1. Compute distance in nm of label points 7 Å out along Cα→Cβ at positions 221 and 237 for each of P, Q and report the one that scores greatest.
2. Suppose you compute FRET efficiency 1/(1 + (r/R0)^6) of positions 5 and 157 (r between Cβ atoms, R0 = 35 Å, to 0.05) for every structure in P, Q: which one lands on 1.00?
3. Could you tell me which structure in P, Q was used to calculate FRET efficiency 1/(1 + (r/R0)^6) of positions 53 and 93 (r between Cβ atoms, R0 = 25 Å, to 0.05) as 0.95?
4. Looking at structures P, Q, which one was helix-only ellipticity at 222 nm (-39500 (n - 2.57) for each DSSP H run of 4 or more, over all residues; to 500) calculated from, given that it came out as -9500?
5. Quick one: distance in nm of label points 7 Å out along Cα→Cβ at positions 269 and 285 came out at 0.5 when computed from one of P, Q, so which one is it?
6. Out of P, Q, which has the highest value for mean projected area of the Cα convex hull in nm²?
7. Have a look at P, Q and say which one yields 0.30 for FRET efficiency 1/(1 + (r/R0)^6) of positions 133 and 213 (r between Cβ atoms, R0 = 35 Å, to 0.05), as calculated.
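Read the figures in this text as sums done on the coordinates, not as results from a lab. These numbers were taken from a predicted model, which means no experiment stands behind them. Cβ atoms are built from the backbone, for glycine too; each structure is taken alone.
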Structure P
Amino acid sequence: MKPNILAYKALPDDVLAYLREHADVVTLDDAALSPGTLAAALKDADGAIGASVKVTPAMLEGATRLKALSTISVGVDQFDVDDLTRRGILLAHTPDVLTESTADTVFALILASARRVVELADWVRAGQWQKSVGEAQFGVEVQGKTLGIVGLGRIGGALARRAALGFDMRVLYTNRHPNEAAERAYGAKRVELAELLGAADFVCLQVPLTAETRHLIGAAELKAMKPGAILINTSRGAIVDEAALIEALRHGTILGAGLDVFEREPLAADSPLLTMKNVVALPHIGSATRETRHAMARCAAENLVAALAGTLTRNIVNREVLKRP
């Protein structure tokens with residue numbers, strides 16, 4: 001008898017077909033998704049696949065059949081992982097397939113912020129380009145500057161490669177453990193956060209959102225950065241105290257920010273960040289290429305099928321579940 005799978009996010013046709021080869025699949029329209037409808041649908045599911053929806057312990061109370069959840073993302077802050085582990089529900093994610101596309105987005109924000117690409121494109125569209133540009137339109141160099149990476153994992157390593165080999169940048173990083181491969185290949189130097197903030201021309205945040213990293217960058221950390229530094233965040237919005245960042249940008253504490261994530265998403269239409277010329281704001285597109293999003297969906301589907309078959313050995317968030325009797 002085939003297991004029942006709930007898909008609570010739209011999937012590519014071929015990925016959906018793959019799931020249907022291995023399971024009976026129920027799909028929910030993610031445009032009309034609510035906590036109540038998701039909780040009700042989970043009651044009949046052996047496994048579920050989706051993204052961008054918070055799955056709370058309360059939503060799982062009636063889901064006694066549920067054995068595995070597969071998220072189409074690297075981040076797992078939409079789940080209470082400890083609660084899933086207590087319930088014996090395996091959580092899988094997609095950590096490898098989005099590395100390069102996300103690193104591209106990070107570097108796009110570095111270049112766009114440094115060279116004021118969005119601001120000056122709008123300036124041209126507004127008909128303000130009447131003569132050769134002057135100092136009022138100058139940006140700052142990227143080549144040869146110091147890049148500080150907070151969290152040198154897969155994406156951070158791909159970013160270090162672009163910076164060191166492509167732009168001759170000095171790379172500083174913080175990490176719980178040394179990244180010896182990056183140190184050998186890109187000359188990356190592991191330092192404490194305080195040293196990184198004081199030395200980097202670009203500070204890029206690449207850590208997951210946890211209790212320890214929430215508001216990791218606040219008023220004190222922003223004040224510790226160079227006045228000419230630019231903050232780049234493509235990880236999770238709540239890693240930065242957004243109110244403190246707005247104040248720092250208003251008062252010139254730092255030069256600018258390139259942001260793909262925010263404390264609340266979508267970003268409110270009245271957010272002060274949207275009126276600041278020294279901010280490049282993107283709609284959480286870190287991995288949003290056709291190729292990568294398809295690969296993520298396929299990876300998540302394969303994770304789920306293998307998890308329900310008891311054969312999944314990689315991409316497991318809460319490996320403790322496998323040790324349960």
Structure Q
Amino acid sequence: MKTLLNKLLEAQTLSYSEAFELMHGIAGHKLNNAQIAAVLSSFIIRSISLEELTGFRRALLELAIKPDLNQGDLIDLCGTGGDGKNTFNISTLSAFVVAGAGIPVAKHGNYGVSSNSGSSNVMEHFGYRFSNDEDKLKRELDKTGITFLHAPLFHPALKAAGPVRKELGVKSFFNILGPLVNPSEPDYQASGVFNLETGRIYSYLLQKESKGFIVVHSLDGYDEISLTSDTRVFSRNGEDIITAADLGLNQNKPEDLYGGESVEDAAVIFLKVLKNEASGPQKSVVVANSAIAIKCYKNDLSFREAVALADETLSSGRAFNTFKNLTELQ
């Protein structure tokens with residue numbers, strides 16, 4: 001482990017096998033907190049390579065507790081976080097819209113590191129009980145169309161690094177890994193990334209697999225479709241740019257997406273969106289990100305058709321009912 005740590009501290013790039021070994025070392029508690037902090041810091045100074053990301057990812061998935069859910073006929077909506085925008089919980093809200101539209105969702109998430117309210121924070125606030133029990137997850141999926149996978153319960157390395165990540169309070173390469181290591185290994189993935197470089201690495205990785213995917217990055221820095229700028233979209237069809245107008249939606253302002261100073265603030269917005277009582281911009285950004293996931297799963301739909309389905313699901317109350325049914329099962 002010390003040899004690998006020294007390589008990182010000397011700004012050398014790890015090979016696939018070295019990255020794989022290092023992640024096993026983190027999961028096996030072979031590194032203390034100071035050493036884990038050094039590993040995380042090394043990837044703050046420089047970008048992660050494709051070889052390193054692939055090795056880390058393979059190790060995480062090999063070590064993971066893997067629930068068998070719906071034979072993989074699922075979609076995950078998960079962003080990297082780390083964009084520093086402190087938005088409300090857009091991808092988590094979108095997961096309930098997508099499930100309300102009849103698409104099975106296994107939402108992978110964690111506590112916020114660089115934001116006030118990550119997906120796990122808001123779900124815990126509403127009384128959701130985190131579990132890696134397959135029967136519980138299957139029951140939720142069968143009865144509501146959605147289940148939630150709290151990452152540290154499935155990934156030993158994420159659990160081991162969690163306290164250090166929280167203390168550092170900044171994005172790390174674990175942010176990049178998060179959307180790539182859903183333990184249920186869904187066949188469809190809608191992801192947001194905090195920069196274009198990460199989007200291209202994701203695209204390169206996912207093109208080699210059979211899953212359907214769409215990766216988005218708003219060009220002004222958001223790890224989702226913010227509608228505050230144009231959005232770069234990566235998919236099996238290559239790269240493209242979409243605008244708010246392409247989706248039939250209005251442009252937003254950054255202040256429209258602010259998530260508040262606490263989990264409680266974020267939870268207030270969360271319920272307003274689901275109850276169709278939110279501001280126009282708050283609703284439209286959730287509709288946009290829901291539509292991307294719907295389009296990913298139902299590739300025959302146009303973006304405009306996916307937007308219409310997402311809007312109807314939210315406006316009709318089906319998204320709120322999905323949320324209510326899930327929380328009542330706890």
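1. Looking at the calculated values, the largest one is Q.
2. Q
3. P
4. Derived from P, not from the others.
5. Derived from Q, not from the others.
6. Across P, Q, mean projected area of the Cα convex hull in nm² peaks for P.
7. Only structure P yields this read-out.
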